[in-house]
Structure P
Amino acid sequence: MVTRREFLTATSRALATSVVASGFSRTTDAASIRFGYAAITWGSAVTQAIDDIAAVGFRGIQLRGEAFAQYGERPGELRDLLARHNLTFAVLSSGNLSIDPAREREEIATHTQHAQFVRAAGGLYLQIIDERPKGRPVVADDYQRLGRLLTELGKRTADLGIPVVYHHHMNSTGEKPHEVKAVLDAADPKYVRLLFDVAHYQQGGGDPVAALRQYREWIDVVHVKDVRPTGSDRPAGAGYEFVELGQGRVDMPGVFAALREIAFDKWAIVELDRVPNAGGTPKQSAEANKKYLLDHGFVV
């Protein structure tokens with residue numbers, strides 16, 4: 001006679017075997033990713049961005065320097081505003097980090113102050129972009145210095161409970177794939193994490209799908225973003241613009257597959273620098289991006 005416990009055990013094993021054989025459902029395994037939206041498209045209209053992003057239905061938000069300028073002395077007010085909108089303050093874009101030795105002390109102090117603001121406002125991560133040296137080519141020591149500076153800043157913000165995430169970026173030291181690697185090789189992963197941007201990596205000449213697998217141990221935040229050349233007669237490496245998901249040349253299905261493969265369960269921030277279509281609004285672009293995610297089985 002089969003006991004109830006034996007029956008439930010056998011049923012559970014059969015179900016597990018079925019799931020492994022067929023692959024996780026798109027909705028089930030995608031639900032672990034926490035999707036937020038970046039307020040950059042709204043510019044200085046921070047409260048409007050909060051209203052719209054919450055209304056569209058995203059769970060978190062990435063804010064920029066405008067939020068610090070407007071709420072820097074009142075972080076509790078921002079925390080309460082986000083709570084009323086059921087939005088997690090996922091990331092603050094803290095601006096650029098210069099590798100100029102003459103500015104090091106000032107730079108570290110500024111970004112540490114931003115991390116204090118993030119903590120007081122209930123935020124989670126501090127995003128750092130760097131400044132590519134002006135008037136000269138990048139040399140190997142630049143990557144080393146940037147990695148060391150990021151690590152030093154990360155030690156300061158770790159004391160506040162706010163991790164630093166390095167955002168590789170076009171027109172920065174970490175623009176091309178080998179440059180991203182060189183910066184990370186010089187940084188301490190205990191204090192520096194990676195904000196991986198699929199569109200910037202694509203535009204920089206890399207394969208974002210392969211890089212998601214390559215840097216899976218580094219990545220704490222992903223920017224879900226698309227990019228296309230400006231003008232149909234221009235090569236992909238010439239002018240470019242960021243566009244709504246599915247409208248550019250990033251292999252978004254491949255990106256989503258890689259995120260599932262690496263079991264990514266942290267913050268994925270949908271980002272669009274500006275509305276690409278004349279007459280459109282930031283909210284309409286957010287709605288289009290949400291529709292794309294829903295159409296591909298993601299729970300936003």
Structure Q
Amino acid sequence: MDRFSYRGIFVIVTTPFTDDFRLDEEGLERTMDFCLAAGVHGVVANALASEGFYLTEAERRRAAEIVVGKAKGKVPAIVAVSAPHYWLAIDYVHHAESIGADAVMALPPSLHPSGPAEIKAHYKNIGAATELPLVIQNVSGQGATPLSAPLIAELVREIPNARFVKEESAYPAQTVGEIIRLCGDSVEGVMGGKAGKTLMEEVRHGVAGTMPACEFADIHVALWKAIAANDDQRARTIFNRLLPLLNLEQDYGMPLMKEVLKMRGVIGSTAVRQSGFRPLDDHARAEVAALMDGLADLMLPQYAHRR
């Protein structure tokens with residue numbers, strides 16, 4: 001892309017596996033075809049909803065190559081380079097550069113909580129290793145080190161290429177507003193996460209878009225189009241119709257994402273490497289199917305729910 005644009009729906013591309021848990025490269029290509037057909041404004045490889053930490057180093061590289069290759073010339077592609085230490089992250093940064101990624105995204109040091117000095121060293125070393133734009137990802141949850149808005153503002157001011165933020169910690173909408181106020185012109189865009197569940201509140205704070213998982217990409221795009229057109233009534237109608245599925249995604253996590261993609265004919269297996277979630281049973285699948293049937297008018301016909 002001639003100019004990195006950071007606005008709209010940037011989906012986290014789910015990484016499909018075969019039933020025996022091998023990387024499904026063809027399935028990943030089909031997932032990218034679906035995302036692009038849905039009209040997403042950008043894509044992200046190897047992030048949390050990609051099961052990025054559950055991929056081997058070789059798989060992370062290969063998945064990034066497929067996502068960036070399919071996106072090239074169409075939409076910006078961001079590669080997540082998160083790692084426990086910046087020395088490891090920098091290796092992923094160099095690979096992302098070599099394959100033509102448009103930006104990289106990084107969490108603070110993962111696995112164990114980090115202090116402000118460690119966080120600053122982490123991001124400053126990643127930023128110094130590349131000329132690509134750097135997206136700072138702020139999350140809460142197990143193993144995460146949430147960043148305060150003032151610390152994010154310091155990072156954005158002190159690291160020239162740290163121009164973007166993905167915010168999905170506690171009270172994300174208010175934190176989006178705090179980051180924007182504290183950073184001023186130093187930040188070019190702050191996006192939300194959490195599947196877009198707080199997007200309508202985030203819009204009031206000036207959010208640039210959201211980064212949901214990709215299974216409802218066409219519906220998220222329809223929602224953003226209504227927001228961008230200042231059609232609040234339509235945006236709220238779409239949001240309210242989508243919200244029950246996003247609630248189920250929050251409950252079931254990765255298994256829900258892959259069940260939906262399989263139901264929509266995008267991938268062939270619901271195999272998940274990430275632990276900690278209960279798989280959907282027949283009743284849960286029936287509920288998901290009913291909710292998707294009610295959203296068929298917002299789905300691409302070729303990717304509507306297949307019974």
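Bear in mind that the values in this text are calculations on the coordinates, not laboratory data. Note that the coordinates shown come from a computational prediction; the quantities given were computed from them, not determined experimentally. Cβ atoms are built from the backbone, for glycine too; each structure is taken alone.
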Response to the item:
Working back from 80, 49, 44 (Cα extents along the principal axes in Å, computed), options P, Q, answer is structure P
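Out of P, Q, which one gives 0.65 for FRET efficiency 1/(1 + (r/R0)^6) of positions 50 and 282 (r between Cβ atoms, R0 = 30 Å, to 0.05) as computed from the coordinates?
Numbers: P: 1.00; Q: 0.65.
It was calculated from structure Q.
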Discussion item. Taking FRET efficiency 1/(1 + (r/R0)^6) of positions 58 and 290 (r between Cβ atoms, R0 = 30 Å, to 0.05) as the criterion, which structure among P, Q has the greatest value?
Written reply: P
Fill in: For distance in nm of label points 7 Å out along Cα→Cβ at positions 42 and 266 computed as 1.9, the structure of P, Q it came from
Q
